[in-house]
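What follows is calculated from the coordinates using simple rules that are stated; it is not laboratory data. Nothing here was measured: the structure is a model prediction, and the numbers come from that model. Cβ atoms are built from the backbone, for glycine too; each structure is taken alone.
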Structure P
Amino acid sequence: MRRTDSTALSIAAQDYLLALRVMAGDGSRVTAAQVGRHLGVSTQAASEMFRRLAADGLVSQPDRRELVLTPAGRTAADGIFRRHALCEWLLSAVVGLGWAESDEEAARLQGSISPRVEARLDEMLGHPETCPHGNPIDAEVARRRPAGVPLSSLEAGQAATILRITEEAEEDKGLLSYLEARGLRPGTPITILARSESLDSLTLDGPLGRATLGLRPAALVRVIAGEADPALFHRLPEGVVARRG
């Protein structure tokens, strides 16, 4: 049996597909052992789950080690990420949770919402094409959006606009909280004040003043040089107001 509807998958299977989507997002080679470490399970347990997903036509292993999402698997993984993103928008914009909290709670909710609730959330939130951190909600959206360049590649004096906080960066809750606290969101203009190879850091001027990032975490943030088209960044419909509590 080949499954293309991600809502028919177990919550555990959805977690594995989403983890593979995130870890392979930049073209990295991913193995069952790596996904197992990411999810906190044994290599044996991860390998067994991927054997089941391969039997469902969602994953392939072209060299017996590397895991690759099939077209059906990518569609299923995009559906899971879409529900995760909608939950994040709801939790951050309506409930008022911070980015890190919203991401954690969305992981609990994404496998439980029905297609009917998903459709209503999508309508209420204005049909977002990205998650709150700017990551494309599916492959089609990704193809028509700019890729951006790593923040770490900029030199002192350069101006840019934050495009997205990569999915890899979302895994670092401390980094996610720091970026949110400094107002470094998608659509935010910044200017690089200083870059130091010896100190492995860069300092930038953002909406809330100076912020300093190591070059490695800065590499997980994508930017567009200069000003960016405002249409790239989702704005919630009037009446959906973010609350902070």
Structure Q
Amino acid sequence: MTRPLRLGVLTPSSNTALEPLTSALAAALPGTSAHFSRFTVTEIALSDAALGQFDDSKILAAAELLADAKVDVIGWSGTSSGWLGFERDRALCERIRERTGIVATTAVLALNELLAIKAVKRLALVTPYTQDVQDRIVANYAKLGIEVVAERHLGIRVNHDFAAVSPATLRELMGEVAKASPQAITTFCTNLRAAPLAQEVESTLGIPLLDTVSTTVWGMVRASGASPAAITGWGELFQWS
């Protein structure tokens, strides 16, 4: 009997979208299960209080709880390094490994790996965030040599409210950014219900959708040493390697 693959997922406390979506993605890979640990995140903004939610000590405490479940990999299913700087996620993964002995990845590090695999230099960005947060994300991708050729954001600060954004709204926003002919579109927030739209969007627009709930799963499966290719119907990214 093949040993089960256990994915340990760090989750913003007010998030309601990523857990059912991640569980559905994991179920598409035989013998795989997803397990979750929360820490407090209620607002996305650039204030000291909002930025302080991502203090490593809180995240590491949640990671230690996942380690009790003997998960094979730990993934931070959040996009905070988009505005805090990608080096924050690299440092976090190293601290998780040091603290728990378990390999770690994140939504954004996996996304960036996917962008590198396909040599994406023209990216479209869809988020629910405010303008100042969006500007930080655009600037950080510019430092990687990736131009955000089109972006749409909804100006929402309350994390819980992101999950209320309708699939119809997300389709509309993706259709708008597609007009700039990006090489890929990212729905950059793990509390959006965008992942199930990938196959439809890719068929209609002819552009790959890299949703950050999906990139987290892709990254965790790869970090565990397994292949995500058996995950079908959730977008072409799972076939990238």
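log10 I(q)/I(0) by the Debye sum over Cα atoms at q = 0.13, 0.16, 0.18 Å⁻¹ was computed and gave -0.71, -1.12, -1.46; which structure, P, Q, did it come from? Label of the originating structure: Q.
Where does the value 21, 37, 31, 11 come from, among P, Q, when P(r) over Cα pairs in 10 Å bins from 0, in percent, for residues 92-139 alone is the thing being computed? Working through the options, I get structure Q. Computing relative contact order in percent (Cα under 8 Å, 6 or more apart) across structures P, Q gives 23 for structure Q. Which one of P, Q has FRET efficiency 1/(1 + (r/R0)^6) of positions 124 and 204 (r between Cβ atoms, R0 = 41 Å, to 0.05), as calculated from the coordinates, equal to 0.75? Answer for the origin of the read-out: P. For mean count of other Cβ atoms within 10 Å over residues 108-115, find whichever of P, Q sits highest and give me its label. Structure Q gives the largest value of mean count of other Cβ atoms within 10 Å over residues 108-115 among P, Q.
Any idea which of P, Q comes out highest on FRET efficiency 1/(1 + (r/R0)^6) of positions 68 and 100 (r between Cβ atoms, R0 = 25 Å, to 0.05)?
Details: P: 0.25; Q: 1.00.
Largest one: structure Q.
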